1. On volume of the Cα convex hull per residue in Å³, which of the structures labelled 1, 2 is highest?
2. Mean count of other Cβ atoms within 10 Å over residues 8-15 computed as 18.0: which structure among 1, 2?
3. From 1, 2, which structure was distance in nm of label points 7 Å out along Cα→Cβ at positions 48 and 88 = 3.3 calculated on?
4. To which of 1, 2 does the computed value -11500 (helix-only ellipticity at 222 nm (-39500 (n - 2.57) for each DSSP H run of 4 or more, over all residues; to 500)) belong?
5. State the single structure among 1, 2 that was used to calculate relative contact order in percent (Cα under 8 Å, 6 or more apart), giving 28.
6. Match the computed value 3.9 of distance in nm of label points 7 Å out along Cα→Cβ at positions 40 and 56 to one of the structures 1, 2, and report its label.
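Here, each number is a calculation from the coordinates, and none is a lab measurement. Bear in mind the structure is a predicted one, so any value in this text is a computation, not a measurement. Cβ atoms are built from the backbone, for glycine too; each structure is taken alone.
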Structure 1
Amino acid sequence: MQQTETYKLNLIETSDPFSPQALNENTQKLEEVVEDMDRRIQVFEAQKIVVGSYTTSVGNNFFYDLGFHPKLVLISAAGSLTADQIMSSDSEHGEHNNLKLTETGFLVRAVFCSGQYSFLAIG
């Protein structure tokens, strides 16, 4: 009897005597692989990532409702050749001079420049 390379599943050959043992071993191995994949999918699905853009003007606060509490938000001026970026994360207690993380999104304070901005939010 041979086995597959990756999961070492039994490959039953026509010359092998019939026994349910090889089939049961395959089923048990597949069960383990599926359980591991389910755990990985649950971890992946628990992550929230939103990419978007917004336009604002000087003197106006801007709130973006993500629908979840972000752990990190990175904002960059769209189309800017300069490094106009701000970032805030939970490790910074969710607050930067111009950016505050909230329970459902983020708030950009009025002191930030006007224009169009792109953002990446991870929850």
Structure 2
Amino acid sequence: MRQLKIKENEAYAVLRNMRVSPSKANSVLSMIRGKKASDALNMLKFSSRGAAKDIGKLLSSAIANAENNHQLDIDILKVSEAYCGKGMVMKRWRARAKGRPGRINKFLTNITIKVVEDQNKNTTKESK
């Protein structure tokens, strides 16, 4: 298992073995990468992609981790990293011609979302 290195102004959440292929999950993650956390939640809420609901829950978990475990301000959180990787592969068989099996691969995905306090917004808030 890979250990994430985190600083004091960031938090993350990991979802293991989500039942969607990595390429489909990555298309949803590319929408929210670099966005403000509240904007990313809204984008996922109204997205028509199937994986968006579970990724929205994962982003909510990362925001909750930032607020409760690291005492970060949720109003200035930004999605700094959102990536996925291959998980397990479930191998299934389907009957084909002449009694032979046809292999069906069902892919699972590991997803990680890291949120960070945006320092630019934090300094402008204090100066006002």
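1. Structure 1 gives the largest value of volume of the Cα convex hull per residue in Å³ among 1, 2.
2. 2
3. Label of the source structure: 2.
4. Checking each candidate, the match is 2.
5. 1
6. Only structure 1 yields this read-out.
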